[in-house]
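Have a look at these structures, which come just after this line.
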Structure P
Amino acid sequence: MTYSNQEKIVTDIVLTDVIGFSKLDSLQQLEIISFISLVYKKTIDKILKTSHMPLDKLIYGFVSTGDGFYCILHPRLKGYGVILGMNFHHLSDLILKKFDYFQGMQVAVHTGELYTFTDILGHKNFIGNGLNDCARYLELKNYSISTVIVSDEAYKSFKKFLFIFEDYNPLLIAKGFKYSEVHTFYDKHGNEKKGILVWLRTPDIIAPPDMNSNSMLS
């Protein structure tokens with residue numbers, strides 16, 4: 001069997017990680033993950049309704065990490081991942097109000113490559129350096145719990161997205177979009193990484209553009 005013809009995907013990857021998850025007992029872990037899944041599903045349903053698109057045109061897939069998950073954005077929406085990451089981070093406040101032991105979430109966004117494969121249960125799954133590189137951005141020491149860490153590759157995709165969809169510029173300004181200077185650090189493997197912290201002063205759920213099935217970002 002050969003996999004040399006397997007299609008490579010380059011898109012935005014949003015990683016959500018629950019802070020201090022391993023220190024929680026099993027019941028608390030179950031409560032947190034179950035509630036996050038419920039809240040995120042409602043958020044994605046709202047996004048889909050607003051943008052008039054089916055789920056498979058927004059999200060290419062999910063990968064559980066145990067203490068969070070990777071959200072793989074559909075390649076046609078590459079660049080929207082930074083906004084989706086801020087959408088997800090906005091939900092931390094809702095979770096904090098329900099669970100007093102919840103310490104918050106870290107959210108990282110990276111534009112990288114990955115491949116799909118069929119796992120042992122017959123489900124679509126993902127593998128590739130894009131996933132690994134995205135996780136490395138959570139190692140940034142200057143990370144603030146109120147921000148989303150964005151790789152330099154993802155920020156380039158984001159700026160291209162804003163150039164194409166100009167209406168998002170005044171919308172983000174109205175929500176108080178802010179970003180930091182470039183942070184340079186070395187991950188646990190000694191590789192240099194560059195990232196930017198982004199946040200909204202007035203958090204909100206911002207839907208993707210209402211698009212047809214043809215990519216405008218390829």
Structure Q
Amino acid sequence: MQIGNHQYKLLFLDTNALREITLNTHQSRKGFFQRFFSGDTAYAPCFSFYNIIELRPYDDIFDQFLNLFSGIPCLMFFPFASIIQEEYQCNIKNCTFKISNHVANAFTPNVESENYNLRQFMVKALNDPLSKTIRTEINNFPQAAIEWQKQRSELSKNLKALNLPLNIVNDNFYLSMEEDAIIKNLEARNMSIPKCFNINYFPALRIAEYSHFCRVHLTQKKLE
């Protein structure tokens with residue numbers, strides 16, 4: 001992807017990696033720059049708005065994070081709903097999904113504008129209604145975990161009622177119901193299913209649904 005005048009490969013970092021690179025200057029940070037910012041191939045670190053929300057309560061870490069990543073090219077993805085909306089529009093228009101300013105924002109230290117400077121951008125974004133929406137979403141996770149536990153229990157009961165073994169719940173089982181799961185997810189977002197509906201236009205939503213299936217139905221861990 002082009003950021004400024006340079007082409008970069010993208011490297012997605014979770015909150016733990018961002019924290020370690022920020023704080024562990026002589027090991028994680030040094031190793032990160034040696035591995036991904038030297039040689040012929042340059043990588044741009046990526047993170048999501050959710051990572052920002054997770055780091056924000058820790059003022060000292062968050063400030064150091066902004067200092068560090070405001071000085072290097074990087075990319076922040078917008079919340080999941082924005083990506084799903086873009087995939088939905090691509091399905092309707094029969095066009096290829098592209099990383100655009102509808103789903104992400106690129107930052108570079110070479111431009112002073114608030115749209116390109118991470119710190120300036122976040123000062124504004126954290127007071128945006130979108131930030132409050134995400135916090136509400138996160139606060140609803142405990143109730144979501146209860147609902148997921150119910151899904152797991154109901155599936156087990158239904159299989160027993162049909163005299164089917166529990167180990168029938170595997171990847172093939174998921175693939176047989178994947179399209180229905182995607183459609184239900186879209187309908188829950190108040191998106192009407194287009195006549196030209198094609199599941200292949202929804203890679204991010206497919207990943208999310210499969211991840212959900214693995215967490216809820218392929219493990220016996222307590223959902224919390």
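Among the shown structures P, Q, from which was the value 3.9 of distance in nm of label points 7 Å out along Cα→Cβ at positions 57 and 193 calculated? It traces back to Q. Which one of P, Q has log10 I(q)/I(0) by the Debye sum over Cα atoms at q = 0.10, 0.15, 0.16, 0.17 Å⁻¹, as calculated from the coordinates, equal to -0.43, -1.01, -1.16, -1.31? This figure was derived from P.
Between structures P, Q, the calculation of FRET efficiency 1/(1 + (r/R0)^6) of positions 65 and 81 (r between Cβ atoms, R0 = 25 Å, to 0.05) yields its largest number for P.
Just checking, which of P, Q has the largest value of relative contact order in percent (Cα under 8 Å, 6 or more apart)? Structure P comes out on top. Consider the structures P, Q: one of them gives -17000 for helix-only ellipticity at 222 nm (-39500 (n - 2.57) for each DSSP H run of 4 or more, over all residues; to 500) as calculated from the coordinates. Say which. Structure of origin is Q.
Each of P, Q could give mean count of other Cβ atoms within 10 Å over residues 49-56, but the derived value 18.9 comes from Q.
Read the figures in this text as sums done on the coordinates, not as results from a lab. Everything numeric in this text was worked out from a predicted model, so none of it was measured. Cβ atoms are built from the backbone, for glycine too; each structure is taken alone.
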